[in-house]
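Every number here is computed from the coordinates shown, using simple stated rules; none is lab data. Everything quoted here is computed from the prediction, not taken from an experiment. Cβ atoms are built from the backbone, for glycine too; each structure is taken alone.
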Structure P
Amino acid sequence: MYATARNEGIVHFAAAGNSAGSTPVYPASLPSVVAVGAIDRHQQVYSGNHTGVFICAPGVDILTTDRPGSSGYNEGDYFVGTGTSASSPYVAGVAALMLSVNPELSPVDVENILRETAR
């Protein structure tokens, strides 16, 4: 499914995982999916990152919305989370902006631009 979508021009990003494993977790472990790791506000790599990530983005102490009521992490509407699941939306958002400017970019183009311009 992911490979077919990639062949149709779709770029997939997925959280690499948070247990410091030797390979990204599914679906980030697939060759057609970009594995995203996390960094903190000082650009230090998050200790829970799996190896083999393609790119990192902010993923430590990220303020985000919470689920309502007792199914949430706390009683409020927001919580501070950490992990690669917080990082992958940043990278997907950057890719979306790139594609909004140039819809002709292929998945390989998007990945190359991300690789060449990341710090």
Structure Q
Amino acid sequence: YLHLLNPENGETEQLEIHVAGDMNWGRPRWEEPSAFSLSNAAISPTGKRAVFQFRGEIITVPKENGTWRNLSNSSSSAERYPIWSPDGSQVAWFSDQSGEYTLMIGDQYGLDEPKSISLPNP
């Protein structure tokens, strides 16, 4: 806490401080991906969304209206080679989050924690 001292009588008063953040990280923004940062595209079985590998993340984008979704949310690892499940409800990809590549399977909405499946060494 921050206090204000009155030198005449030695009394202190606690100051109330309010800081309003602009929360710019939460604002919608336009991002221009370069040809080298967007790769491994796959169209969903319904044709309504596409999945991409984008700067080490797995994202889906709508065909028309809607927003993009980050399915992996893993800034500390590289996610690669996304592919849709046959019914379009899930997306699978490879991740090196554990230090070795594992198969990740997540729902297409990115709401649930992806399931991790260890791959045996050949």
Structure R
Amino acid sequence: MALISNASTAEVAAWSESPLAPHFDAVLFSCESGHAKPDAQIYHLASERLGVAAAQCLFVGDGGSDEHRGAAAVGMRPVLTTQYLGRSYTTEAVEQRRQHVDYEVASVAELPGLLLSA
């Protein structure tokens, strides 16, 4: 599993202390790689570091930074998670984030089932 993040250097500095860090096989931060979502190169780097083709990847995100369009453009299957969108997003904003997705989940807890069926 890989993490792709348009992160600041401060966020990167805190990553090693995150309880999530041990769960990722590859981590790509835009400030380190020189590429940011939705640039195709950051998605290609993730699949290369995992040793799999982009077509074998599900890309999961909340749709910020036009990330799903970028993932779809390289052949990944985009998944929108609405778990953190909440009330602060208008219906139109959520609909716009749905434009380039193959799947949608309300929670990351739904991902194991999606992986088994995708």
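Which structure, out of P, Q, R, was Rg and Dmax of the Cα atoms in Å, for residues 6-61 alone calculated from, if the result is 24.9, 77?
Details: P: 11.4, 37; Q: 24.9, 77; R: 11.7, 32.
It traces back to Q.
Check the numbers for distance in nm of label points 7 Å out along Cα→Cβ at positions 54 and 78 across P, Q, R and tell me which is largest. Provide the component values of the computation, followed by the final result.
Working: P: 3.1; Q: 2.0; R: 1.3.
Largest calculated value belongs to P.
Work out mean count of other Cβ atoms within 10 Å over residues 70-77 for each of structures P, Q, R, then name the structure with the largest result.
Working: P: 9.8; Q: 15.4; R: 20.5.
Largest one: structure R.
Suppose you compute FRET efficiency 1/(1 + (r/R0)^6) of positions 22 and 94 (r between Cβ atoms, R0 = 30 Å, to 0.05) for every structure in P, Q, R: which one lands on 0.65? Walk me through the numbers on the way to the answer.
On the way: P: 0.65; Q: 0.20; R: 0.40.
It must be structure P, since only it matches.
Figure out for me which of the structures P, Q, R the number 26, 17, 15 belongs to, where semi-axes √(5λ) of the Cα gyration tensor in Å was derived from the coordinates.
On the way: P: 26, 17, 15; Q: 45, 20, 13; R: 21, 17, 15.
For semi-axes √(5λ) of the Cα gyration tensor in Å, the value 26, 17, 15 is produced by structure P.
Of structures P, Q, R, which gives 19 when relative contact order in percent (Cα under 8 Å, 6 or more apart) is computed from the coordinates?
On the way: P: 24; Q: 14; R: 19.
The value was obtained from structure R.
One of P, Q, R was used to compute FRET efficiency 1/(1 + (r/R0)^6) of positions 46 and 102 (r between Cβ atoms, R0 = 30 Å, to 0.05), and the answer was 0.95. Which one was it?
Working: P: 0.45; Q: 0.65; R: 0.95.
It was calculated from structure R.
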